[in-house]
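Each reported figure results from applying straightforward, stated rules to the coordinates on display, with no laboratory input. Keep in mind it's a predicted model, so treat the numbers as computed, not measured. Cβ atoms are built from the backbone, for glycine too; each structure is taken alone.
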Structure P
Amino acid sequence: MKEEIIRELRKIVGRDQVTTVPEDLACYSYDGTGREYPPGAVVFPGSTEEIRRIMQLASATPFSVVPRGAGTGMSGGALPVAGGLVMVLSRLNRILEIDPANQLAVVEPGVITGELRAEVARHGLYYPPDPASLKFCTMGGNVAECAGGPSAVKYGVTRDYVLGLEAVLPDGSIIHTGVRTAKGVVGYDLTRLLVGSEGTLAIITRITVKLLPAPEARSTLLVLCPTMVEATSLVTTILARHTPCTLEYLDRTALAIVRDKLPSPLPAEAEALLLIELDGQKDSVPLATRQLTEFLQTQPGIIQSRTAASPAEAEQLWAARRAVSPAAFSLKPHKMSEDVVVPRSCLPQLVSCTETLSRELGVVIFTFGHAGDGNIHVNIMLDRNISQEVRQAESAKQRLFEEVLRLGGTLSGEHGIGLTKAAYLAMELDLPTLALMRQIKNLFDPQNILNPGKIFPAHVAPEKNI
């Protein structure tokens, strides 16, 4: 970026909060996808006012701005594909308010999700959204991507907890959306529009979220099945009678790569696992656990079902579940992580499809994820340095998406579209719907300076030396 722009940025945020050092730029050139696009500069604003002034500068010059949280996203949403400026929001990391009486909290976007959960727990409250990266992902990124997690089967996703937002528009205007109350229908629901907008419409600077009373007790059950189809077929059967707070699924490959992290050895014939958690009042959870256990004992196609003997064993099971994604790289150096969703009754067809694709294309594919809400992570493993593997993986991805849509599903449940799914957007959305979405983007951001190249499948050329 031009030196005069860097000088103006330093006037706004301070000399130490802007960097163009190549080693620093490299740290903010990639996200959870592993793809790399170097920015021209990185800025670390410390307030809404500083963000407002940066966006006024960006709009007047103009140059592109890519907002960034912890960089854990799996669809390339924080990648500066057009160069320009990466705006890191980690300094806006305060929990501004916890209101136990009205069961809400107000936070800045750089607050770590797990830290918010821990802090509200001290007040006997609970913030349910729990992405696997909750120990280091941020609330701003969660809102931008509408993050989910294992608890979504009972509690819903991020959008179900966001009451209101403060945000800075591309021209530097500051808007306030939503309410602090349980109800509110004044004007259009701009809060819902911004949640999941992937940093393409506004930069979120303050978030008001609702909270729930913390569950008093939990229990964790492990169910082992001889096949993937039998395990996924159980999901709708369980949910027809019981309401777990999580219902997770791992296939044989997922089990194999975290086998050393499990609390006890698995039977050799186990090729799929369901991890089920119940929560609620301390006198109701034991009863619900006993009822579910008795119910599972009547079901065919189960090798073993048991309850974790202690909180430590339960945590070890969940640690193994959270380790699946990073452990995938023991199989291949790269992966395509697809977070597709189908109606729960179609889960057996989905996992059967992945088996077929793996066999016919010679690609390593494994599945795990949030079976309770039909959101399965399909991981296509490859070495991007081998052109044949890239072609096979791309073919598997295309055919997977076709099957998902045929089953009445959607291409993304929580990762978003970003960069990696942009080319496939028109497979799911019709042309009038896409056109309306583009018009909304143009209304918010007529110069296309805020996170360009994301969601919509338009080519974005790298910026010149602006």
Structure Q
Amino acid sequence: MKVYFVGIKGIGISALASYFKKTGNEVIGSDTKEKFYSEKILKKYGIKYFEGFDKKNILKSHKEKSIDLVISSAAYYDPKNIKTANPEILAALSLNIPIKTYPQALAEITNKLFTIGVSGSHGKSTTTGLVGLILESAGKDPLVLIGGKSKNWKSSIRIPEKRNKPVQYFVLEADEYREAFLNYNLKSLIINNIAFDHPDYYKTPASYELAFKKLVKKIPRKGIIVGWGDDDKVRKIVNSASAKKRFFGFNKGNDLVISNDRIVKQFQFFNLSWKNKNLGEFKIRFPGKSYLLDAAAASLMALELGVAPKAIKTALEKFLGISRRFDILLKAKNAPILVDDHALSPEQIKSTLEAAKNFWPDKSIITVFQPHTFTRTEALMKDFAKSFGQSDKVIVLDIYGSAREKNGKVSSKDLVNLAKSFHPQVKYLPTIEKAVSELKKNVFQDSKINPGKIVIISLGCENVWRVPYTIKSTMYKN
């Protein structure tokens, strides 16, 4: 089968394209000319693609050999609104080529395999990677698809190694955008947290929560739902389901309880108790409460699936993280610590900055934040403004509108003006280049400042990562 992917550089789409290629299909695709780290994944699997969207790409590919299926990112194709589709989608429609969205294509795989969905407003990629690595450590050989690149597998997908044996588990990051996760046939589910997001689709917090209520109803009675028990909202939604319910958290009323957490030599140690039995000490190489909760969520699901605590301990210690999730890019003597993180919501920003302060309490933190989408910035403006408390200085770049939005009612200047009410050191700089120039001037050319006492952390889900990467490549080549 020949499959054409529109938006193939998207991290999830690139993983799905890799799966199709690895399972014997001919794969081609297209995306913008902008550079993404997923291009390495596509290269790894020998997948070719066009730079830029043009109907000629579809026409040429279809003429050489008929395209059997087009799979598109939700950013470029909405079945309910064909008029706004990109030129390649319109060309495929004119040729009567079947088109599926990314979630629809994934749904077909979930119909065939025992699928564990990992959902929530944030922490999905990390938890998905952890569940997959735990199952791998237990010898289960799972198929895993993550919305980010696993450093353990050097890819956003883990394809089972034992091709002559049936796949036992499919671990899937189940995204809530446009209710995508409702497409999937999930047998079990993790809900990390529920905090209002995607206001371009969900008009109110109530409509956002309703999507999760619909999701838990889909889990079969024999399935397992693992939820964050310290959060009343999550607990209430999980309890509305007919499936088996299990909870994790710091409070004693949970099935899996986290305790005695502490940081020692850049590792976070903690204890886990399951059904009132102490499972002993565990450790993970990432700081902050969010990582503890992600580790607990993955551990509880694994325990419920019959995985031994020893395999869980091994996997948590081996876990190298997900690219752009508290990604330490540089840590050297007399140099600033450079960190990049995908954080795009107020809760994620607060969590990431608190984690950085926990790891490096004696250092000053400079944050470079790139807001993502105008609707999110507008809807959560005050929460964003109040989220930088653990940062000593903050730089805010222009809003990255993405393919979904070209403009909006607010700007980054509006955010900066409001943030100044809560933080004394907030500055607006429109571009990545200006941010790099500012940092070089104020951190490296000021004789009064020791770069070794600074942490520079980039936050946002698009190309803000170029800030620390540029500093590293131009100033610390060795």
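For the set P, Q, ranking by mean count of other Cβ atoms within 10 Å over residues 172-179 places Q highest.
Consider the structures P, Q: one of them gives 0.10 for FRET efficiency 1/(1 + (r/R0)^6) of positions 100 and 348 (r between Cβ atoms, R0 = 30 Å, to 0.05) as calculated from the coordinates. Say which. Please list the in-between numbers first.
Working: P: 0.10; Q: 0.50.
Only one of P, Q returns 0.10 for FRET efficiency 1/(1 + (r/R0)^6) of positions 100 and 348 (r between Cβ atoms, R0 = 30 Å, to 0.05), namely P.
Could you tell me which structure in P, Q was used to calculate relative contact order in percent (Cα under 8 Å, 6 or more apart) as 11? The value was obtained from structure Q. 21.9 is what came out when mean count of other Cβ atoms within 10 Å over residues 60-67 was calculated for one structure; which of P, Q is it? That value comes from structure P.
Of the structures labelled P, Q, one was used to calculate Rg/Rh (Cα atoms, Kirkwood Rh), for residues 132-387 alone, giving 0.95. Name it. Working shown, then result.
Details: P: 1.01; Q: 0.95.
Going through each structure in turn, the value belongs to Q.
Among candidates P, Q, the computation of mean count of other Cβ atoms within 10 Å over residues 292-299 that gave 27.4 used structure Q.
If Rg and Dmax of the Cα atoms in Å, for residues 116-259 alone comes out at 15.3, 48 when worked out from the coordinates, which of P, Q was used? Corresponding structure: Q. Each of P, Q could give mean count of other Cβ atoms within 10 Å over residues 36-43, but the derived value 17.6 comes from Q.
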